[in-house]
Structure I
Amino acid sequence: MEVLNAESGGRIWIDNHPSDGWAPGRVDSLGANGNYIVIDDHGEQFEVPQDKARPVDANCMKGVDDLLMLGDFNEGALLRNVRVRYFREEIYTGIGGPILISVNPFQNIAGLYSE
């Protein structure tokens, strides 16, 4: 299954990334073995098999407050979205109405519970 055109410069997830677990990368080319050659945000090169290639949804890079707003709900998108929100000190992320993800910030966040 071809997820995207290798010449498009599209972004796909790199799973098992050495520092981030899941990291977005830009498709550079298609390798001789049929795997995508992908460049991460640090300029490092990785191979992603076509059957594991999942497109990066731009919304997860913004850090939406409800995970159901993600266009493609996968491990990379979920983790990146929560990570983006964590570094903005937005430790709560919803999944629809009744489910809430809370990430312990290991610090006090000014104005979170009081004025």
Structure II
Amino acid sequence: IAMKIFHASQVSVGEAGDYFQVLFNEGPEDSANYLLIQRDFEEPVSKKCYVEDGMPVTAGHFRVSRAQLGRDRFSAELAAHRDNRLEVTFAVSEADFAELKRVMKIMIPHVRIAE
């Protein structure tokens, strides 16, 4: 199992109608270390999230087989993918963590929350 691990200095959460997004970014917008997770609930509903992490092999729609969100860490495993383990550490306020947790539960309903 290959793994990508980094620390995000920026975490942003977005929502527009049936579209949800979380972006963990190591630094400026052009940083190569980032993790973008998106899910669109418009018809037809797919159980896959769009995942992108700056590597060409990890850009596309994947089923998230396992995910855990903690107060300072998010990890996920992507089903049927060669580089399938992603982990990012971060530091956010209580309010920002509550919003991150809310959106992650919508995008990945089976995410384990470890507070």
Structure III
Amino acid sequence: MLLDVTVLLQSCGGDEDFARELFGEYHQRVTELLVSMHEAFAAQNVEEIRKAAHELKGSSLTLGASEMAQISRTIEDGCKAGQTAALGEWLQTLDQQSALLFEHLKSIGYL
């Protein structure tokens, strides 16, 4: 599932305005983290990629974006295990998933 809005709505007592605000902050932070991850990838800084993936995993789970969380977990686990050969592909998948997620959020009025 791309996004389960009910996860966040339950956390914020059904307050849709607050949910919109949180999704807006999430959008901004994800954008920053993706830039950071690509810069770290170019610099071959696996630890920075791992840290960013960890943060993204947590915030995605909190907001109900389970697919973003799963991709982030894959990246984090791969970095921990030293499996860096697929990092470029994983980052590309994360970019694509974030674009789909943000388009979906826009289409349902949460972004």
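Values quoted throughout were computed directly from the atomic coordinates according to the rules given, and no laboratory measurement underlies them. What you see is a predicted model; the values in this text were computed from it and never measured. Cβ atoms are built from the backbone, for glycine too; each structure is taken alone.
For the set I, II, III, ranking by relative contact order in percent (Cα under 8 Å, 6 or more apart) places III highest. Computed over structures I, II, III, distance in nm of label points 7 Å out along Cα→Cβ at positions 55 and 71 reaches its largest value in II. From which structure (I, II, III) was distance in nm of label points 7 Å out along Cα→Cβ at positions 23 and 39 calculated, if the value obtained is 2.8? Answer for the origin of the read-out: III.
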